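Below are structures written as structure tokens.
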Structure P
Amino acid sequence: MAGLKRIDLNLLVVLYALLEERNLTRAGERIGMSQPAMSGALVRLRAHFGDELLVRVNRAYELTPLAEALLPDVRAAIEGVERTLSIGPRSGTLVQQREFSIAISDYALTILVEPLLAVLKTTAPEVNIEFQPMPADNSDIEGFLLRHDLMVAALGSGVPGRRQQIFRDRFVCIADRGNPLLRDGALTIEDLERLPHARANFGPGVTTPSDRLLDELGIATRVEVTCKGLLPLPFVVSGTSLVAFVPERLARRLDPSLNVVVADVPFAPAELVEGAHWHPTRSADPALRWLLGVFRQVSEQVG
């Protein structure tokens with residue numbers, strides 16, 4: 001604590017804005033500080049760290065190696081302060097923060113949104129949920145976790161941090177009912193290799209359990225269409241010769257008008273386990289622990 005007394009903690013907010021925006025003007029606009037005030041704060045930060053932090057390269061600014069190393073810790077510190085100040089007294093106990101940010105895929109949202117909102121309606125109607133899209137790739141997955149309370153993603157998909165299982169599913173093969181190779185509701189391995197495939201794209205290096213299973217079985221698939229996420233795949237398959245592998249919970253909820261059916265294939269399906277992921281620095285947060293308890297209730301309902 002003695003060290004904190006010698007430091008203006010307002011500089012932490014300035015530092016965070018500078019590290020994220022990498023531009024003095026934009027950082028000032030973000031936190032409502034004038035250009036001269038930002039310049040003065042940057043001088044003080046440079047003196048404190050003994051480093052330039054932000055340097056001009058051609059027409060842009062870049063972070064120094066020290067500044068790059070500082071960013072995760074500064075982000076975590078700001079997030080911690082915001083979480084602490086969002087909790088207030090109510091009936092002698094800590095109140096859950098009023099809004100949670102949850103990153104979730106389109107498919108998982110269709111499964112969880114109804115039971116989740118039903119639990120919240122009966123237990124905490126004042127709590128708001130802001131659903132956010134999944135990251136385009138995993139290049140800054142740790143920073144992404146810090147910016148959100150929870151991320152709902154498949155276990156084993158390379159998401160770091162802590163996790164809690166929510167529900168299980170399995171991948172099934174879908175095809176248009178009129179697919180010429182569909183015989184008695186079944187497709188052979190040879191059929192799967194002849195037919196064009198539609199596949200979900202989750203960014204570089206990210207694959208689904210069904211993709212990995214097909215590779216392990218040595219089934220050579222010809223991918224003609226890729227979609228951002230799993231939800232569009234049945235609509236792409238409808239009326240075409242395409243086939244795709246999607247979670248069974250999604251396939252069973254399709255409208256009959258799509259004319260898409262689940263096809264039998266000669267191998268055991270790939271399993272999918274969806275879980276809630278969070279950054280380890282959030283583990284002691286009472287609001288997050290409460291939210292994880294809500295997801296345990298939802299997990300029991302979903303089965």
Structure Q
Amino acid sequence: MKKLACSIALATLSVTTSAAYAATIGVTMNRFNDTFAALLRNSMKQEGVAKGVNVEFEDAQLDIGRQISQIQNFIAEKVDAIVVSLVDTDVSPKITKMAAAAGIPLVYVNLKPSDRTLPPKVTFVGSKESEAGSLEMTDVCRMLGGKGNVVILMGDLSHQATRERTQSAEEVTSTPACKNIKVVDKQSAKWSRTAAQDLTTNWLSSGIQFNAVVANNDEMALGAIQALKSAKRLNGTIVAGIDATNDALAAMKTGDLKVTVFQDAGGQGRGAIDAALKLARGESVPPATYLPFQLVTPADLKQFEGRN
């Protein structure tokens with residue numbers, strides 16, 4: 001009888017231990033206090049719960065040294081996989097080497113790493129940033145009738161997304177239909193609504209004449225709208241953004257924001273966790289997974305409500 005009870009107890013302990021075990025994924029994000037970053041983080045958190053995975057989040061607070069330290073801690077902790085939303089895309093080769101040396105799978109999410117090639121067990125989940133800038137500027141050109149002055153609010157200059165979105169937007173102005181669109185100034189507002197409001201106010205006070213503000217993301221577009229409203233210059237000025245956040249769609253409903261581009265934060269977050277799990281299990285994944293951008297205008301904004 002005692003042997004039977006002991007066997008039952010050991011079996012119960014074995015089941016409990018097995019059920020309690022779950023893979024652990026360490027996630028370091030460039031920052032938490034950003035609308036799109038919050039959407040991305042929430043989607044990863046929800047996917048982790050759905051898959052029964054422990055997801056540990058760290059906020060790098062836009063400090064690359066802090067992010068490197070967080071990755072070192074995840075390696076010391078021997079997590080099953082690491083997901084990184086980069087502070088500085090130029091530093092990705094160093095991060096890739098760290099993870100590869102430790103034999104821990106690595107997933108870059110949202111911001112594309114600068115590595116020429118990614119080794120096995122390392123992948124990227126995001127979108128082709130050049131698509132966003134091209135879609136955005138093409139629609140601004142259409143609304144301007146192919147002529148006018150434009151200012152560009154750029155994101156963080158250390159991000160590949162900033163460079164690709166800005167470059168592709170400028171390339172549109174060299175096409176025959178948009179060759180009379182002139183970019184009169186472009187400056188970084190580091191993805192920030194407050195910084196964009198200040199920069200747009202400076203443009204207005206300095207006398208720069210522009211017909212449209214093309215922002216690398218919605219947060220900066222919303223900052224520009226606030227500045228234009230304060231100066232009573234919003235009427236007659238086109239403001240465009242990227243991401244299709246809920247705040248941006250609300251601004252589009254009121255007529256303040258004319259165009260945005262949907263970036264699938266939920267899809268990127270879920271894809272990052274799924275890729276991390278597959279790599280941790282020894283399964284193969286492609287070097288990159290791209291989710292398409294989609295143009296959002298007042299005519300079709302309803303289909304995008306609640307998606308970001």
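Derivation of every value follows stated rules applied to the coordinates shown; laboratory data play no part. As the structure is a prediction and not an experimental result, all values here were calculated from the model. Cβ atoms are built from the backbone, for glycine too; each structure is taken alone.
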Matching task: -12500 is the computed value of helix-only ellipticity at 222 nm (-39500 (n - 2.57) for each DSSP H run of 4 or more, over all residues; to 500). Pick the structure from P, Q.
P
Quick one: FRET efficiency 1/(1 + (r/R0)^6) of positions 109 and 173 (r between Cβ atoms, R0 = 30 Å, to 0.05) came out at 0.85 when computed from one of P, Q, so which one is it?
P
For which of P, Q does distance in nm of label points 7 Å out along Cα→Cβ at positions 245 and 285, calculated from the coordinates, equal 3.4?
P
Distance in nm of label points 7 Å out along Cα→Cβ at positions 45 and 125: greatest across P, Q for structure P
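Among P, Q, considering only mean count of other Cβ atoms within 10 Å over residues 133-140, which has the greatest calculated value? Can you show the working numbers first?
Values: P: 15.2; Q: 23.9.
Once mean count of other Cβ atoms within 10 Å over residues 133-140 is worked out for each structure, Q has the highest.
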Comparing Cα Rg over 2.2 N^0.38 Å across P, Q, which is largest?
P
